[in-house]
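The following blocks contain the structures, represented as structure tokens.
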Structure 1
Amino acid sequence: MALAGMGVLAIWNGISEEAEADFLSWHVREHIPERVAVPGFLRARRYVALRGEPRYFNFYETGSAADLRSPAYLARLNDPSDWTKRVVSHFRDTFRTVCTLAHSEGLGDGAFVATLRLATESSPEAFQARMVADGLSALRADLGIVGVHLLRGEAMAGGETTAEKALRGEPDRTAAWILLIEATGPEPLERFIDEAVDALVERAGARCSREDRGIYRLQYALGRDQLPA
């Protein structure tokens with residue numbers, strides 16, 4: 001599979017205009033390296049929107065969703081640096097969901113990703129089976145698509161009150177399911193969103209509003225094996 005582990009922390013966020021440059025520097029120079037150094041964290045990626053909101057999408061791959069509830073990770077959330085305090089107070093429209101990897105196909109990483117936040121009334125098992133049977137594998141027939149990942153949101157995870165969460169000033173929104181489609185360019189993702197997404201999610205008994213779909217370009221990635229010794 002293209003993802004590094006079975007756990008994912010998926011985050012979308014906007015940032016106030018006056019703090020954007022500070023955010024970009026902080027994210028690369030402090031925040032992502034700090035997170036990837038936490039036990040259980042394997043890799044992090046940040047993307048910027050070509051289409052859709054919020055402006056930034058980033059996700060952290062972990063061994064399992066349990067790593068996103070670990071004492072080591074919660075300790076980091078409860079001890080934000082001064083730089084973190086300054087930047088995170090400018091976050092806007094934040095979605096943050098702890099996920100378990102439900103299905104993944106692909107080899108390697110794409111420079112572009114389509115993100116879809118999905119909702120369904122079906123049981124998790126039935127929804128996952130329909131999504132896989134009704135089209136996820138077929139998506140990879142497009143030569144530009146290199147990875148397809150279905151993430152199940154962990155409803156009881158990530159809700160802890162932490163010092164870092166308090167900085168954001170408003171409750172984080174979550175997603176029941178997330179679909180990520182990686183590609184070498186934006187064109188196959190545009191075709192999918194414009195021509196195929198509605199039929200796919202409707203066949204699976206799901207919903208995905210226009211506001212819950214976007215296309216993002218990779219800006220930065222860091223794996224645990226790339227940290228200084």
Structure 2
Amino acid sequence: MKAMILAAGKGTRLQPMTDIMPKALIGINGVTLLERAILKMKRADIDEIVINVHHFADQIEHFLSEHDFGVRIHISDERKGLLDTGGAVKKARPFLAGEDPFFVCNVDVISNINLLDMLYLYQMSPAMAILAVRKRESTRQLCFDENQHLVGWKNRESGELKGEEGLHYAFSGIQLLHPAVFEYMPDRECFSLIDFYLDLAKQQIILAYDHTDGEWMDIGTPERLKKAIALFGR
């Protein structure tokens with residue numbers, strides 16, 4: 001199987017650490033976020049991974065050149081400009097295209113989510129995408145109907161609603177995509193995956209994978225990094 005790790009972000013909320021290094025190379029008890037993401041995918045029988053780079057891209061390439069993780073790794077170069085999450089996946093199409101589904105995960109997410117369980121759900125459904133979600137506090141919430149199909153998005157703070165109301169879940173930054181998803185992507189280079197999913201949900205099934213009972217954290221701030229060291233450093 002194939003997968004993509006989104007690792008190009010600037011990590012501005014983690015400054016000053018990210019003034020001298022990419023967020024992907026921040027370590028938790030000596031293990032970088034990038035290494036954790038790669039090894040998690042390897043445990044799920046993924047043997048080919050593409051990683052997008054932008055902020056301190058040379059450091060990520062050097063790190064990968066010095067480590068053999070036993071999987072085939074490609075670089076999707078976004079040095080000329082960030083493409084947002086959707087544009088990043090679209091640019092990586094030459095590496096991800098094929099007959100099999102592929103995972104896309106944010107590098108700054110740490111969890112005990114079972115990727116093989118997500119794959120099983122995919123195999124048992126006609127979904128074009130499976131989105132890992134959970135019940136947690138977040139300003140931005142995805143809305144799903146009683147069948148766990150994506151129907152909308154809501155900003156709880158502003159009240160903005162795209163699509164329809166429904167059961168609220170926060171997105172976990174992990175998704176499994178059908179290879180045909182590329183045929184529905186917009187012509188533009190830069191776009192958000194969430195906006196894309198909301199459009200795609202009007203004609204295809206986008207399904208929730210609820211992992212509320214598991215452990216999960218995004219390493220977006222120094223405070224969360226400290227919590228991650230305590231929770232996942234073991």
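A value of 0.7 was computed for distance in nm of label points 7 Å out along Cα→Cβ at positions 54 and 190; which of 1, 2 is the source structure? Of the options listed, only 2 reproduces it.
To which of 1, 2 does the computed value 11.7 (mean projected area of the Cα convex hull in nm²) belong?
Working: 1: 11.7; 2: 12.5.
Here the read-out was taken from 1.
Calculated for structures 1, 2, mean count of other Cβ atoms within 10 Å over residues 22-29 is largest in 2.
For which of 1, 2 does Kirkwood radius over Cα pairs in Å, for residues 30-101 alone, calculated from the coordinates, equal 13.5? Don't skip to the answer; put the middle values down first.
On the way: 1: 13.5; 2: 13.1.
Here the read-out was taken from 1.
When you work out distance in nm of label points 7 Å out along Cα→Cβ at positions 62 and 174 for each of the structures 1, 2, which one comes out largest? Intermediate results must be reported in sequence, preceding the final value.
On the way: 1: 1.3; 2: 3.1.
If we compare distance in nm of label points 7 Å out along Cα→Cβ at positions 62 and 174 over 1, 2, the biggest value is for 2.
For relative contact order in percent (Cα under 8 Å, 6 or more apart), the highest value in the series 1, 2 is held by structure 1. The maximum of mean count of other Cβ atoms within 10 Å over residues 46-53 over structures 1, 2, that is, the highest value, falls on 2.
Quick note: the coordinates plus some simple rules give every number you see, no bench work behind them. Note that this is a predicted model, so its numbers are computed, not measured. Cβ atoms are built from the backbone, for glycine too; each structure is taken alone.
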